[in-house]
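Scrolling down, you'll hit the structures one after another.
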Structure I
Amino acid sequence: MTAFITAAAFLATIGFIVLIHEGGHFLVAKLTKMWVHELALGFGPALLRLRLRETKYSLRLFPIGGYVRVAGDETASEEDARVPPDRLFFNKPPTTRMAMVLAGPVANLLAAVVIIVLVVGAIGIPYLEVDKLSEGSPSAGLLQAGDRIVSAEGKRVYFLEQLQRIVRERGQAGQPVTVEVQRNGQRLSFQIRPKFEEGRYIIGVYFTGSSMTQQVPFPTSLGLGLLWVKNVFLGIYLGFRGLFTGAIPPGEALTGPVGLASIIGESLAQGLLPFFTLVAALSLMIGVVNLIPFPGLDGSRIAFLSYELVRGRPIPREREGLVHYIGIVILLGLMLLITYNDILKLIRGH
């Protein structure tokens, strides 16, 4: 994968995710009659500008991030003085402002589900393929490396979790599990009796993702998309837990723009399915991370609005703005540190 294609894939991916996020904020702001000064993709000097009615649309030099500048969302300015009072952000009800703030992360979460459902429906998903058997495997003499799992107990198998659930249910019932596989263009069926080992029922098989994909009809693709979202949520939770408990070193858990560009390039080299799956995962992660109540993130603004709903009065705008400003400075510093670490890893890798 050339550096140019990697850079282009990175910019397209980040641009898409940012556009979805800021587009969520923008759409709700417009629907609730807020005055939007600007929708920007990126930061720094503007490369392209377009004004439609009261809103300016801009594409800026540095593509990491973006923003929706709403009248009355920050400290008072001369620009806001010309805006009708009923269209100022701070004059809207707290629930309306909260909907506008929530819309960005929610848009990312919905986009992730839509991408996965469309990709699974259009491209399919890889078969579970037998990689090898464990020592003393109940599948010995039956399954072999290269077998592609088609179904278990007559139910189509798409994910390892599905097969594990069926194996557990049959094992608890003391019954063998009927597994259908593809081998050299033939469909073969085997009955395997699960073995109880280390607190769970197993059939003693290590799986890998096949290069062959299977088509998934729409109702099933939606269910698989939601299952995938659940698994990514679990992965994000385990990642944060490992980071805070020290089980995962920060250098391994956190990746900046340089490391992310490399990951995106590698996924694209593997094919469209890994690439779009990564795009969906990144969109989901951006949505989740933005809900964290850390200053500068949407979650922090939601926390301030929740306080206002409970207490019946807002925290002074200047004080809230200072908190967000400090948070943004910390996040930018963290981003620079992570980027520096990415560059060091890249140099050492070469």
Structure II
Amino acid sequence: MSVSAIGNTYSYIYNYETKKLTTTDGGENEFTEYFNGEIEGYESETLNGFDKQRRSGFKDVLSLLEQGAFGKEKPAEDAVLELSGKNIDADTIEFYVNGKRYLKCSVAPALTYAEYEECSRIRNSGKAYTCTNNDGWSYPDEVYNRVLKRYEDWLNQPLSEVFDAEAYRESLRSGNHSAIRESDSSDNGRAIGVTTVGNIGYIARYADSSTPENPVIKIGYYEVLVNEVDPHNATQLEMFSLLSYLDDTNQTNNTGMSSFSKLRTYAELAEANGFCEEIRDVNAFYDKNQNWEEIMRAIKEVFLGNPQTYEQALNCDRLINIMSDNKMTF
């Protein structure tokens, strides 16, 4: 695996004229090939999420240099720059240009809805607690340290095991997901839902082509034809679109957490009880079809076995009723 562990430093040479990155001795390795666009991340077994994070940071530095940001002069066209970086921790990297610190990048790893609620309970408990402040994002340490460890584990995954967007687009072109298509819509549609996939946040919004009769929901680079979603054979991407739409149009009578947040939370518990698989898998969000009604029925029985989780059983029942038709039409 490439040198990318926390605490490590790394340096490369960037030729402003050729727009290419090399190792400090002028050679190549998988990271320089990845940076230069000669290979894709999923083609490598050695590159991981830290390498993707590093590549993104280097490109941000070069973009800022090109703009003459921070009052610094734009490099000459034939400039040769030493680009260096240091992983402070999973969500913080310092970047250097010719040995001088130029940029510090910090990312607040995404929290689940349950973790946000946990933060609120800790803050409202009246008990003393220490708090991590990550460039304006403040969380109780007992939650944030857990989230940071999860993010670090995700970054350590080989890029070959992380979601392959191009392969997924190819599957869409071949018709493997009838309700999903690539989107050329603007981001001007009204937002109706938000979720996280790994540590990336996604917003569900109406696509430009959406109509009341044929709702279309845009999420990232894709859009979902709501009328084509079958809850008995659907991905999480499809269910996020469907339930966001149903919540927005008041067809679920939902209160509190969004219907999709409830569905995924209960499905994660169902997975822990052995009723289903790959609910937490990043790739599975896009390409793992599940029978969601069956999953909700299974975990509902678990909830009914404990008086303290009767409300959750009722929530499962509401979700089951939404999905009870063989194929949903509106």
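Annotations for the structure displayed:
- When relative contact order in percent (Cα under 8 Å, 6 or more apart) is computed across structures I, II, the figure 12 traces back to II.
- Mean count of other Cβ atoms within 10 Å over residues 124-131 - structure with the largest value, from I, II: I
- Structure responsible for 20.5, with mean count of other Cβ atoms within 10 Å over residues 220-227 calculated and labels I, II on offer: II
- Value -18500, calculated as helix-only ellipticity at 222 nm (-39500 (n - 2.57) for each DSSP H run of 4 or more, over all residues; to 500), assigned to which of I, II: I
- Looking across I, II, the calculation of distance in nm of label points 7 Å out along Cα→Cβ at positions 204 and 292 that yields 4.4 traces back to I.
- Among I, II, structure where Rg/Rh (Cα atoms, Kirkwood Rh) as derived comes to 1.02: II
- When distance in nm of label points 7 Å out along Cα→Cβ at positions 28 and 244 is computed for each of I, II, the largest belongs to: II
We did not get these values from a lab; they are worked out from the coordinates using the rules stated. All values derive from a computational prediction rather than experimental measurement. Cβ atoms are built from the backbone, for glycine too; each structure is taken alone.
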